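**Student:** Structures are listed in the sections that come next.
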Structure P
Amino acid sequence: MNKNNDGMRYPSIDSLLDKIDSKYKLVYAASKIAGILESEKLKVDHSKCAKSVGVALEEIIDGKVTIEFES
């Protein structure tokens, strides 16, 4: 499978905002998940993205991570 190395075209921001209602929360969540993926050297075989932030966004859109924000 070819990985997307060109940037953030997938997943779309509109689809992601259906999962998390704020761009700021989305950026925070993606950075935290990407940090975990990198620090623990986790690989996601089914991802279309090559970079950890893209993989994190894919995991969010696929509903594979649970994120809770404090009020």
Structure Q
Amino acid sequence: MTETTLSVPDISCDHCKNSIEGAVNALDGVSSAAVNVDEKTVSVGFDTPASIEGIIGAIEEQGYDVATQ
């Protein structure tokens, strides 16, 4: 399993948390997605067929930008 943490600066409330977690957890291959509102991060555990690109796409479809480093 691959694990990653993404920075999502627009996270500010439980609505954000629920939207993002719901969208990411719905992806095939994602075993866990957890939003930390205070840290503005999304931690994801996943296997194929999920990918970083697909996870970022699911977050962006909910209206949130993912910060790149």
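**Student:** -14500 is what came out when helix-only ellipticity at 222 nm (-39500 (n - 2.57) for each DSSP H run of 4 or more, over all residues; to 500) was calculated for one structure; which of P, Q is it?
**Tutor:** Derived from P, not from the others.
**Student:** By the measure percent of Cα pairs over 14 Å apart, tell me the structure among P, Q with the highest figure. Mind dumping the intermediate values first?
**Tutor:** Numbers: P: 56; Q: 49.
Comparing P, Q, the top value of percent of Cα pairs over 14 Å apart belongs to P.
All of the numbers you see were taken from the coordinates with simple rules; none came from a lab. Computed from a predicted structure; not experimentally measured.
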